[in-house]
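In what follows, structures are represented as structure tokens.
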Structure P
Amino acid sequence: MEKRVLGSTGLEVSIIGLGGIPLQRLEVDDAVEVVKYALDQGITFIDTARGYSVSEEFIGKAIENSRNELILATKSPARDYEGMKKALEESFENLRTDYIDLYQCHFVRYKADLEKIMSEDGAYKALAEAKEVGKIGHIGITGHSADLMLEAINLEKFETIQFPFNIIEDQGTELFNRAKELNMGTIVMKPIAGGAITEGELSLKYILNKKFIDSAIPGMDTKAIIDKNIAIGNDLTPLTIDEFNQIDTIARKLGEDFCRRCGYCLPCPQGIDIPTQFIFEAYLNRYQIPDWANDRYASQSVKAGACVECGQCEEKCPYNLPIIDMLKKVDQAFS
């Protein structure tokens, strides 16, 4: 499979990596088999997270005898120094390794999060110390807000950026281009929009034809899905006119009610984190991880059902989405 270098890290990664989210819905032996199969088929980049329940543990069991054959990435939502130190040790234990190639600050949503991470008592300090002593190789960041991630990478402290990008979510174009100017590695999460795009291989082809993308990491939990996805990585060709037309049709159809997580709808007067409601609903219905999705949805202090239909969010949405109706669907899905 074609490989690209993740910016200044020097890490050569397969252009299609294994996203670890859906592994948690498998039994351990099945997950181990899937991961090993992915490696056998030429995937050399695996991305997981502390927050993906048992994903780290399953991957750790699968790779313990082939650790040197792959680039391993994980991430934590810890914002403070002690929290990130603890997360690091948990990741080393779960992944059965004493070295992680790329460790990322995960799901950075607010400016206050970024400020805490970069503070004297912040998570970045713990990662920098781990890198200095050779426990991790590189430091990255992930998020869903293009504006905030642009601010983060302009600090020139992170070596990679992971952000959603696909046929219907192109708000990361400026961000990824800027990352390339800074010689940062660029990693695409949600390459098939959390399962909303049924033409997954076409979306991957669209993404990987972008010069500013190093690797896309679709979630994969069956050999059949791996085979379909790696076929693109093994023979990447330019998009045809017919494929561009198909992409336009898909984008128009899904764009009518698909949240790009841009955050322009916020703040909600009722305190609802509107984009996050749709993320959790995607984990519930598209990723089919009900326990994980329900736990996270329930942990919110303000949920989709708190909407009073004031309409302020819809006035601010640049995509004219029917947010009120979409929130009602989320509330019904979790009720």
Structure Q
Amino acid sequence: MSVYLSRLYIFAKKRMLTYKNISLKKYNTFGLDYSADHLVLIDTEDEVIRFFREKRPVNEPLLILGGGSNILFTSDFKGTIINPLIGGISITESYPDHVIVSAGAGMKWDTFVEWSVSNGFGGVENLSLIPGSTGATPVQNIGAYGVEVKDYIEKVRTVCITDGSIKEFTNQECMFGYRNSIFKGRFKGIYVVTRVYFRLNINPILNLEYGSLKNEVDKSGDLSLRNIREAVINIRRFKLPDYEITGNAGSFFKNPVVRSSFADNLKKIYPDIPTFNEPSGNIKLAAGWLIEQCGWKGKRIGDVAVHEKQALVLVNYGKATGKDIYDLSEKIKQSVFEKFGIELEREVEVIGTI
């Protein structure tokens, strides 16, 4: 009897599930209660291929959704959302100094980071506790504490929505940029990421570029992958709200990149402005600092607010709408432009009517 139930469970887990007029509240980290005409949950790459090869009828437009941690819905979604839940993790190649690890697109990103650290593989430990799915990381090219995920991606495996064909993109073909990739540009909405392959180091070079991270690691007295991960987690938990308690999408704006001459002029007026040198010769500025200087940190309007500990984060205290959040972001953008002459760019993707 137990064997029969087990087989039945495995069969059910591999089915593709379609829901109509379903609430999206648990599918976005802002906790916004909009609905979608159709939501399709797909557990395996084969099902993704079959879905698009058979050209199953779906309401347009089509949205590919990962963990919902970089999305701002502003209205009901009149179309079909595809949510790949493909799991699994394995070492596909092993070399003296590194391994290639394959991770399913539906795996929680922090679960992958924990697995990597537990197995002694270095590279992604600085990206601990970032919400979202593993499949979304190459799309967004996530980054934190001096590390971007592009530096450890070997290739990305995808399924084309037009014919269900498989295509693998090398790191170079992904055309990674700051919080950007080909999947947000030329090929946006064309490919469903099913697996991501990472090159992780067996003898890692640990990155303590950010002073706050080094100070936190020093408290443990031991420099290791595990302590770096724990230090990042401690910092993030102190500075950032837990989206399961208070709705948010992490960093709402990108850090602006400006010409060095522009940054030099700002430095004369604002000597304390944080600046970071880019390989291109340009200068990256801290969006959170700019927002804080405009008086927004901790400010609340109804149920939407700028977080009291990190001005880069907008939060939903329960009853805010997507438009409430969008409107606040517009006010912040306007005030930063008026004070500094800098046009902030949203990191989150706005989906819906305004």
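Read the figures in this text as sums done on the coordinates, not as results from a lab. Given the structure is predicted, the values throughout are model-derived calculations rather than measurements. Cβ atoms are built from the backbone, for glycine too; each structure is taken alone.
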Subject >> At a computed 5, 18, 18, 19, 18, 14, 5, 2, 1 (P(r) over Cα pairs in 5 Å bins from 0, in percent, for residues 243-290 alone), which of P, Q >> reply: P
Subject >> If Rg and Dmax of the Cα atoms in Å, for residues 147-218 alone is computed and equals 15.8, 52, the structure in P, Q >> reply: Q
**OP:** Assuming -12500 is helix-only ellipticity at 222 nm (-39500 (n - 2.57) for each DSSP H run of 4 or more, over all residues; to 500) as calculated from a single structure, say which of P, Q it is.
**Re:** P
Original post:
Thinking of P, Q, which structure, once distance in nm of label points 7 Å out along Cα→Cβ at positions 67 and 91 is computed, gives back 1.5?
Top reply: P
Subject >> If FRET efficiency 1/(1 + (r/R0)^6) of positions 75 and 99 (r between Cβ atoms, R0 = 25 Å, to 0.05) is computed and equals 0.95, the structure in P, Q >> reply: P
Original post:
Which of the displayed structures (P, Q) returns the greatest value of FRET efficiency 1/(1 + (r/R0)^6) of positions 131 and 315 (r between Cβ atoms, R0 = 30 Å, to 0.05) on calculation?
Top reply: Q
**OP:** Using mean count of other Cβ atoms within 10 Å over residues 235-242, single out the structure from P, Q with the greatest value.
**Re:** Q
Original post:
For which of the structures P, Q does the calculation of mean projected area of the Cα convex hull in nm² return 15.8?
Top reply: P
